[in-house]
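Q: The structures considered in this document are given below.
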Structure I
Amino acid sequence: MKKALLLVAALGVAFAQQAKPEDVIKEQCAKAKVVAELWHGFTGGAPKAALENLVVEFNKAQQGRCVRPVPQGGYRDLSTKIKAAFAAGKVPTMAQAFENNIALYLEAKALLPIESLGVKLQGVNLTFLNAVRFGGVVYGVPFNKSIQVLYYNKDLLKKHGVPVPATLEEFVAAAKKLSRAEGGPVYWFQPDASTFAYFFFNLGGSYLKDGKLVLNSKEAVEALTLLQNGVKEGWAKPITSGYINQNLGSGPYAFSVDTSAGYTYYLRAAKFDLGVATLPGR
């Protein structure tokens, strides 16, 4: 018994002495002659930890060079700070960004072609490369990717005998039924481009046709009208402060369409049996 206790104590000391990745990086960069900042939008959890662990291993393989991750808040904060950095003429060496933001950064003449840095792109999935290819030139590399999924309240659906919707029509019908039963909107959404895109593409819309922008279409009007009517009719609730998961508990909730990267945050915030499903389609 005494040996077991001594072993546990020894392990406890070992774990306590294990340095955090961010502290290791700080020490690595203090010794480096060249430090490259990497701005990112990971605020914590597994994504931030994974990035820092990758950076630690990368820095170990370098001589006199170091990458230093610098969190800039959420993705919106990150984008705002990058634009401000352009204006100030003090940009980071690298930054995480959505693909569509690259067009703005190109206008600011702030990007270098990836291959000009000696990076070999053979074997990289073309789907990801084409998303950051402008004029035949690649300006970014795949960094992290998530998909939209349907989060739902299993308990609420079970209570009212509503199956998980498989089509957009079933989704709207379920949201209306549950909202009437619960006395408040049960489909929560953030009024942003991702929410619009889900409905827009589901209704057959497309941003481009024959190389031309065709966003001003009947599908776009239909998508926005659907959301607008949802709010007017009382089955849809726009979340304008914080993330959706941060608002759970402030009213009846049945559905939201959100990033798969938010799963752990939803799971932590939900006081009900959380379900995840593929998006209702056409």
Structure II
Amino acid sequence: AFAGHTGLNINLDSTNSNPITSLFNEELGAVLQIKATDFVEVQTWFTKNTNLNIHILGQPNNNGFLNFYYHEALILRLKRSDLYKVWSETSYQMQKLRDNPDCAEQEYKFILENQGLSVTCNFTLQAPEITGTKPRIAILREQGVNGQLEMAAAFDRAGFTCVDVHSSDILAGRVSLRDFQALVACGGFSYGDVLGAGGGWAKSILFNSQAYDEFAAFFQRSDTISLGICNGCQMLAQLQELIPGAVFPKFTRNLSEQFEARLVMVKVVESTSV
């Protein structure tokens, strides 16, 4: 209920003869959310393959309350956000001491207002049309980067020919970016973020004439695209002097004094980018 920002209708009939015993049960267990039409199949599988007892506990609801029923009578009704606030109290008090107290308080108060995530897709999701031409893309990584395999898999599915390129390959002249139509800088923690997020990676390019010229030439071509994810984004933002027309914000320390990983809403505006 907390993670999904949803309410629940809980039926205690099948769990125990005493609802109090059921509610305060501390035995090991798991809760599975399935389609109602799949219950018989799931029940049959558990019966054949395990000696576990399974019960229908209830259904999610959209009213934000946890409703507990016993023999069709509503015996307890609690607001999810109130419970979430109680559950988060200890973490909130620790966060106030560890981080920026104002940000901690804002986040704690937001619990009551947070409606959760909702996404509306206004286009049809479908596999990309692979025409036979597969642009070569450099899957760029550096010491401490760890997202290159997932990135390569994604671009392979999208119709690219992926090539693993370590920054040292460019620094040593073993690989040239002139052989690629695309470049993606992967995520992770290059150089452990010792010189700032992506800072060491960017400086290894800016302060090396071979790498500087390679990246500058790549960005100045009209037939190339580039993408930076996570640490790669932080690195590319510091290469804006090499990218014609680029105006990137500076990545500075968060006011909260903590790493923030949140969903943000962005709009893709008309541009010459693909």
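All of the numbers you see were taken from the coordinates with simple rules; none came from a lab. Just so you know, these numbers come straight off a predicted model, no measurement behind them. Cβ atoms are built from the backbone, for glycine too; each structure is taken alone.
Q: Looking at mean count of other Cβ atoms within 10 Å over residues 96-103, point out which structure of I, II has the largest value.
A: I
Q: Also: For Cα Rg over 2.2 N^0.38 Å, which of the structures I, II scores highest?
A: When Cα Rg over 2.2 N^0.38 Å is calculated for I, II, structure II comes out on top.
Q: Thinking only about distance in nm of label points 7 Å out along Cα→Cβ at positions 64 and 184, which of I, II has the largest value?
A: If we compare distance in nm of label points 7 Å out along Cα→Cβ at positions 64 and 184 over I, II, the biggest value is for I.
Q: Suppose relative contact order in percent (Cα under 8 Å, 6 or more apart) works out to 18; of I, II, which structure was it derived from?
A: Of the structures listed, the value fits I.
Q: Which structure, out of I, II, was helix-only ellipticity at 222 nm (-39500 (n - 2.57) for each DSSP H run of 4 or more, over all residues; to 500) derived from, given a value of -9000?
A: Details: I: -13500; II: -9000.
Label of the source structure: II.
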